[in-house]
Structure I
Amino acid sequence: MPGAAVLLWQPSISRAGRIMIQYIRIQNFRSVKDIALELGPLNIVFGPNGCGKSNIYNAIHLLTAAAEGRLSGFISEEGGLENMMWSGERSPLDRHPRRLQIACRTDSFDYELQIGFPEKLPYPTQFMLDPIVKEENIWLAGYSRRPSSRVLQRKNQAAFLVDVTGEKSTFTESIYENESVFGQLGEPHRFPEVSRVRETLRRWRFYHEFAIGRHSPLRQPAVGYRSPVLDSDGQNLAAAFQTIVEIGAEEIWHCCK
């Protein structure tokens, strides 16, 4: 019997500037060995329980966590990298280290994130299970990942970014190996293209299993303010409904009633 479906709804570019994912590839993420999907404005993923529907949703959510500077925290909440990494049988010919890879393409950029296990460190640490960002790349869309279109290139703790003048420069700040460059970008005005990708990823919203208990954010008093986007925890639900009414989005309001 089919389980619950996963709905991926992507409004086209709106007043808030959201950009639709056109393509996503997920490798070695939980039950997903390797899958590539072309996405449209509305996507419904369905199938039997345990087939990996929610893994597609969670993989996209991981990209937002990386942009918000909480990649390690998100992976920890999901049970750690050992639990998140695909653990199926590997080919005897596959001698490459295991890596979790997620790539997404929009009409503006192509982003790729590769995460792996840490090497054995020469000093004692209590964080041996932290995930390590092995590679991170951003290309401008429409150039088939040509080297000239790459605005971010990272391998381990070395990163090169294209600055506001179009020149390739070394990211001189110390990079935490367990977090994305996005969470450590202190001068966004110097790297506008990279900053724009970060802000796009951070604006994505995820709605899954709203809490409805006594202490749920949905049931707490809140100050209302114009809210064109519903928060992931639903706390601004009343304000979001009122915003729909005031902007005259009758079709959306009709669907909500």
Structure II
Amino acid sequence: MGPKITPRRSEDRGHFDLDWLDTYHTFSFDEYYDHNFTGFGALKVINEDLIKPGKGFGKHDHEEFEIFTYMLSGELRHQDSLGNTEILRRGDIQFTTSGSGITHSETNASSRHNCKLLQIWTQPDGDGKRLAPAYQTMGFSDARKLNTFLRVVAPAREGDGDAIAVHADLSVYAGILEPGRGAGVVAKEGLGEDGRRRTKRGYVHVANFGGTGEVVVWGREGEVVLREGDGAFVREWRVGEELGFEARKGRNVEVLVFDLA
């Protein structure tokens, strides 16, 4: 039968175009609130941010959540209260466990070019405030993601050293599909209140580069077409079942797939 796919169109997201930041919010965040979109399982925030040259987020505090910065283009300068300072570029994923509390700043490191990224927040299992603050960066080249889905985030309990470890029953896969090429993600067995789950939830996000990229995902009711900036809720996704994708036209399409409990 396949999972149930419900699109979340790009133009329906929260949107704020400021003098230094052009941002789209998939879920309720800051001044954008919609009671229908307050997160999905452990996934709480997907913000697609375009930061103007030399601008960014000054020092601010976080606690409880685990935060991913998925770099799409440009350069981002990160500094935090743990003493970490670095510049992130395309293919990098910067991960912060805010835990009991952390302060950081993130600014566009270029004085000439925009910086584009996805900021993703997830809810740790249990009391996230009990976790010690931590920071990690891993790089994932385009070549490793081309016409396949590479797992870039995995539950810490699995001990997958090739992916960023998160304190939740959550995996994230990243793929870059060329027109006419396809790939899929198989739902992994997860832990639920009863120990094992036969069906899971998922979320799909198609990165927006302002182009004509288009990808098809197959669900219970047939093909669902997603364009750049679109997302989709995935429900009743059976463990072991493949969620299949194919890029149809335009240019390469970059897709993130979240496998949620």
Structure III
Amino acid sequence: MIALTVGICQIAIAQNSGFYAGTFVGAEGVSFEHAKTVDNTNVPANYLQRGNIYSTSASANESGFSTGFLVGYRLDLDPGNTVDIGLEIDVQLHSGTANGTFPGDGQSENRNQYGEAWPDEWSVERKNSYGAALMLRVSPSFMVSLLGPDTGVYVFGRVRRLNAGLTVNYSGCFNPLELCGPGEFGSGMDSHDRALYTFTVGGGVEKMIGDRLGIRGEVHHTQYGKEEWGAFSEEATTVPLSLDGSETGFSVKAILYF
């Protein structure tokens, strides 16, 4: 998933415009929101749930970790080398799984008859992401006085594609004409690969160690774009689904300037 980062940061020692590369590790708190609607508006007349629409949703939280690498190009905007912009491309691997359960919606006690919104158990696993980042960086005087002339600050905005896996475990009645009794319910599992497009804002501090190595500490907040799809359409019963979420995190990056 590609990330566009708009940011502010600059190291106040003399460096020239050029390429850089780096690696990083991070930790995030992630929240997902999953929603499901079961629409029986157009089912045959003899179906028990004809005309009914049921909706259910739930959230799930997880704490996970990320690691990856980046390459970028930095362009100085002033002779004193106190302001620059940069473009980055990065790839990340993620860990952590969020688990949630729908409360369900329907007329039956357990909300698991045919045509109702069943109380499924579901989980979302973040797998990997890739993106591009655009940065603007400065070296303000207060940072120089606090941490020395080789320190800068930055802010950024980012776009990214996150590849995630959604797993749903369900149990319910598959008979549209009669209510199921004990022993008549079925169960199963569905897996979906979903792509979530995200936008991130944040900022950080960069400290130079020598002439070429920079260490960054960075905080960010990411909003996931909502992904919508249909699970299936059978006998005119439709089940639209959606998944979105957000994350807040911190990362440490080691950057080598060429």
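Structure values in brief
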read-out	value
For 7, 27, 22, 16, 12, 9, 5, 1 (P(r) over Cα pairs in 10 Å bins from 0, in percent, calculated) the corresponding structure among I, II, III	III
Structure (I, II, III) behind the derived value 2.1 of distance in nm of label points 7 Å out along Cα→Cβ at positions 125 and 149	II
For 6.7 (distance in nm of label points 7 Å out along Cα→Cβ at positions 45 and 69, calculated) the corresponding structure among I, II, III	III
Structure (I, II, III) behind the derived value 10.6 of mean count of other Cβ atoms within 10 Å over residues 85-92	I
Structure from which 0.25 was derived, FRET efficiency 1/(1 + (r/R0)^6) of positions 53 and 93 (r between Cβ atoms, R0 = 25 Å, to 0.05), options I, II, III	I
Winner on distance in nm of label points 7 Å out along Cα→Cβ at positions 37 and 77 once structures I, II, III are ranked, highest first	III
Comparison of I, II, III - label where relative contact order in percent (Cα under 8 Å, 6 or more apart) is highest	III
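Values quoted throughout were computed directly from the atomic coordinates according to the rules given, and no laboratory measurement underlies them. Bear in mind the structure is a predicted one, so any value in this text is a computation, not a measurement. Cβ atoms are built from the backbone, for glycine too; each structure is taken alone.
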